[in-house]
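*Asks:* Below you'll find a set of structures to go through.
Each reported figure results from applying straightforward, stated rules to the coordinates on display, with no laboratory input. These numbers come from a predicted model, not from an experiment. Cβ atoms are built from the backbone, for glycine too; each structure is taken alone.
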Structure I
Amino acid sequence: MDGMPLTLDQIATFHHSENLKEMLDDLVEKGYLVKEHPKDIIEIEMENGSKRSIRKQDETKPSGYNIVSGKLSFEFTKILDSSDVAPTLVAADVSHIAVIDGAGIRKLTIREGLRMFGYPENYNLSMFDDNRTGLAKAFDLLGNTVVVPAVKVIADKLCDAYSRYVE
C-alpha cells in the first residue's frame, strides 16, 4: 500500500499500543503524517479540450494516515520497539532510527546505538563533534559495525574448534 494512507485498524495490526491514535494524531500535528482519504486518479478536461490526470481524494473510502512527503524526507525510517525484535540496521538507516519512550517518539542517541552494538559503557565516539555532521558520521560508523559480543562468541567458538582439531 505504498503511498496509500493506512487506517488506524490497519496500523494496529503491526503496531500495538494503547495510545496509538494519540501518537498518530501527534505526528499529524507535527507535520510528519497527514490524515487523508485514499486518492484516485481522475481525468479532467482542460479548456483547450485536452485531458489531464489528477489525483483526488475519494471520500467514499475511509481516511487514514500517510507520510507527508515520502520516506526519504521523513525524519525516521524505522521505529524500534523495545519489546520486539529489531530489524537489520544499516549505515543509511541508523541516523533515522527512532525509539518510543514515555514522551512519544524520539531519535536514537549515539549512546543507545553503542549499547545496541554491544560496546562497553566507557566507549565513546567523542572524536566526532556534537553537531549534525559529526552525529551523521558517528551513526554511519555504527551502521557499518558488527555486534561486538556476537563477534566474540564466534571467535571463541572458532578458537575452541581449532584447539580440538590441533590436539
Structure II
Amino acid sequence: MKIETERLILRAIVDSDLEAVFYNYANDPEVTKYLTWNPHRSLDDTRMIFNYWKEQEKEGFEAHRFGITFKHDDEVIGCIDVVRYIDGAPEIGYVLSREYWGKGIMSEAFKAYVDYLFSEGFSTLLIDADERNIASNRVIVKTGFRFLNKEVRPCSSIKPGIISVNHYRLDK
C-alpha cells in the first residue's frame, strides 16, 4: 500500500530504510525535542525500534505506518503512523527530517494520511502536540483538526519531564 501526493509517496518502511531513518531524523535532538522519544544514539537504537514495530504487527496492532519519501527519491525523510487507539479512534504521530521543515512537506503528507485513514473507515482522528511545537500545531490546525483541551503530564515512560500537550480531534 502506498499513498501518492503531488510531491510525495508514503510507503511501508522496510529494513533497508534503517540508515535513512537514523541519519535523516531519528538521531537529531532538534527533531526529537518535542517528541515522546529521545534521539537515537546509534543504528542499534533504530534497529530496536524496527524490531518493536515488527512485534507490534505480529500482535495485530494496526499502525498504518508509512515512510515519507519524495517521488523522485525513495529515501525515507519522515514517518507518519497511528501511535495508539483511544476508544477505537486512531491517534496519529509524525516526524520529519529537519532539512525539510517549513517547505509544506508535512502538511502535504498529513492531509493525504488523514484522507487515507478516513477511507479506511475511521470517522474520528486524534492527534497530540507539545504546545511549544508551534509548527506542528499549525500543521494540525491547518489540516482541519479542532483543539479539544490542554493537558500537563509526564512526557513518556522513556523521556523524562513534564510537558503541556494540546489535544486535537477531526471528525469525518
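*Asks:* Out of I, II, which structure matches -7500 when helix-only ellipticity at 222 nm (-39500 (n - 2.57) for each DSSP H run of 4 or more, over all residues; to 500) is calculated?
*Replies:* Checking each candidate, the match is II.
*Asks:* Tell me which structure, out of I, II, gives 41, 30, 25 once Cα extents along the principal axes in Å, for residues 65-136 alone is calculated.
*Replies:* Going label by label, the one that fits is I.
*Asks:* Another one. Work out which structure the value 120 belongs to, where volume of the Cα convex hull per residue in Å³ was derived from one of I, II.
*Replies:* That value comes from structure II.
*Asks:* For which of the structures I, II does the calculation of relative contact order in percent (Cα under 8 Å, 6 or more apart) return 16?
*Replies:* I
*Asks:* Sticking with this structure for a sec: Given a value of 11.9 for mean count of other Cβ atoms within 10 Å over residues 9-16, calculated from one of I, II, which structure does it belong to?
*Replies:* I
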